[in-house]
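Asks: Okay, got some structures for you below.
Coordinate-derived values only; no laboratory data. Just so it is clear, the structure is predicted and the values come from calculations on it, not from any experiment. Cβ atoms are built from the backbone, for glycine too; each structure is taken alone.
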Structure 1
Amino acid sequence: MTETPFTIGTRGSPLALAQAHMVATALEKAHGWPEGSVEIKAVKTSGDRIQDRPLAEVGGKALWTKELDLALLAGETHCSVHSMKDVESERPETLAIAAMLPRADIRDRLIGADSIAALSAGARVGTSSPRRAAQLQRLRPDLQIHSIRGNVDTRLAKLAAGDVDATLLAAAGLDRLGRADVGSPIELDEMLPAPAQGAIGIECRSDDLRTAELLRAIDHAETHLAVLAERAFTRALGGTCHSPIAASARVDGKEIDFACELLSEDGGEHLARAIRFAAGNLEAPALLARQMLAEAPASIRRLFEGG
């Protein structure tokens, strides 16, 4: 092992810490390190501090990563652990996603009703995700969308207090917090997830070959291939936190089944596509993104950079 303790940087939320401990355990097992020898450094990010406004209004996904990036580049940590759906599609060249753990359930869960159809007329649904809001309104235009942010406990507390009638959370996060019994899963044919949902990524400095080698031992190739395809799609779109984007890549042998959707903010207009291409071919999802933008109505195109 390295002379100084191997240190993981992470956000300090209960879910982020649970995910960092998953990475620490995987590294210790892969390399035969003593249990508990990997250190975890919690870093408070801007995204954690600013809870009263939608992410898109205050800087986007970089609010989850910039403080972790600074700690990593300063040598305070060896790597950062991220929920990949919260990582910008464009990252600094000085950093590299070196590994991903096996992907968890990529579905959303609805808390407050057994299904979207079962929500009462005009129900208030709490979500700060433009994707979830647009998908919900496309399926149920009568629903009222209320912006809520915060960690899992905060959102569930707002539901319990009656601030909203229902909310949506990622199944993977609930499972990792030991709450597999919370909420009803929404199947993919009803609601596709956010790109990279359910995936944990580990990032290191691009020039830190030693750490990259250590991380490769815990990389799940199938997850990595799928997430790279979804991120290539998002990057080609120029998507931001304002942009309702859904995508799911599934590795099938040497090929990937890819499904995706773009929506207007109110869900009134949408484009959905499904294609199959060779695993590792990142130009195929990027080309699909460009084709979809070219076909999209103005209400969707304007949500993307240059649109």
Structure 2
Amino acid sequence: MTCPIFTVERPLRIGTRRSPLALAQAEMAMAAVKRAHNLPDDAVKLVPMLATGDKIQDRPLADIGGKALWTKELERALIEDQIDIAVHSMKDVETWRPDIFVISAMLPRADVHDRLIGAASLGDLKQDARVGTSSPRRAAQVQRARPDVQIVPLRGNVATRLAHIDTGDADATLLAAAGLDRLGMADVGAELSLDAFLPAASQGAVGIDRLASRADLIPILEAINDADTFAAVDAERAFLAAVGGNCHSPVAALARVEGTQIRLRAEIFTADGSELQSGECLYDMGGDGPAQLAQELLGKASAELRGIFAS
């Protein structure tokens, strides 16, 4: 398949949200494409867009439409030929999507840890501290470790959430290390152990989306795809689909490629973290490990916990 030739008259149009982190990730994708195909600067351009999720900051994402609020403007732009490809944080991409869209590449994965902002550790938080997060996973993990803690809703981009801590709206919050690092804030926050804070599925991964009909873009995107990241994130997303996870679900998953196999760890929680079911599997690539692990965890779960993932 021949790669299309992009020029200043017909540049490759990369769609992105307008937030500082989204723009930083889109810049990474743009640099990768230019480097892989030796394209001049004016043969690739960013097309920033304001996502609905960025407009509505005062309500939990799960209450106002879920992850689609981060992607629907970019998906519409793909359909309407306003852009050629779109850059997404993979943990913002819905598990179930129309077949007209294809994630064709992922950049090398960044740090998957969460970081605690506002204290050196969870143990250092004062009694009944207010921890700001709108993530069901993080809320369950925090409350499992510190049942006295109060969870308060907190949304917005990284700068907004940090400002809420500075002004005392919450005593602490949790942010993804990957996002902080990409914004040049590698020294912000205290890293949380993966044993206690397994990340969200796809955390730290950046995906490149296209229309399924745009087969001409396949060679462009294959050249920048990190195969191990793609395989690991695909495994985590397969687990989410099998367990029935959505924006309301306290669920964590992390996969690692080990040669020709994938090691997948996963956890599901009740909303307050009082029940945790966890497991791990090692399976050959292409196998049904994610579905088997989901079945195992649901099989061990109480009726209350199963109900969260069956709804």
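Asks: Can you tell which of 1, 2 yields 0.9 when distance in nm of label points 7 Å out along Cα→Cβ at positions 125 and 269 is derived from it?
Replies: Label of the originating structure: 2.
Asks: Out of 1, 2, which structure matches 16.6 when mean count of other Cβ atoms within 10 Å over residues 77-84 is calculated? Intermediate results must be reported in sequence, preceding the final value.
Replies: On the way: 1: 25.8; 2: 16.6.
Structure 2 accounts for this read-out.
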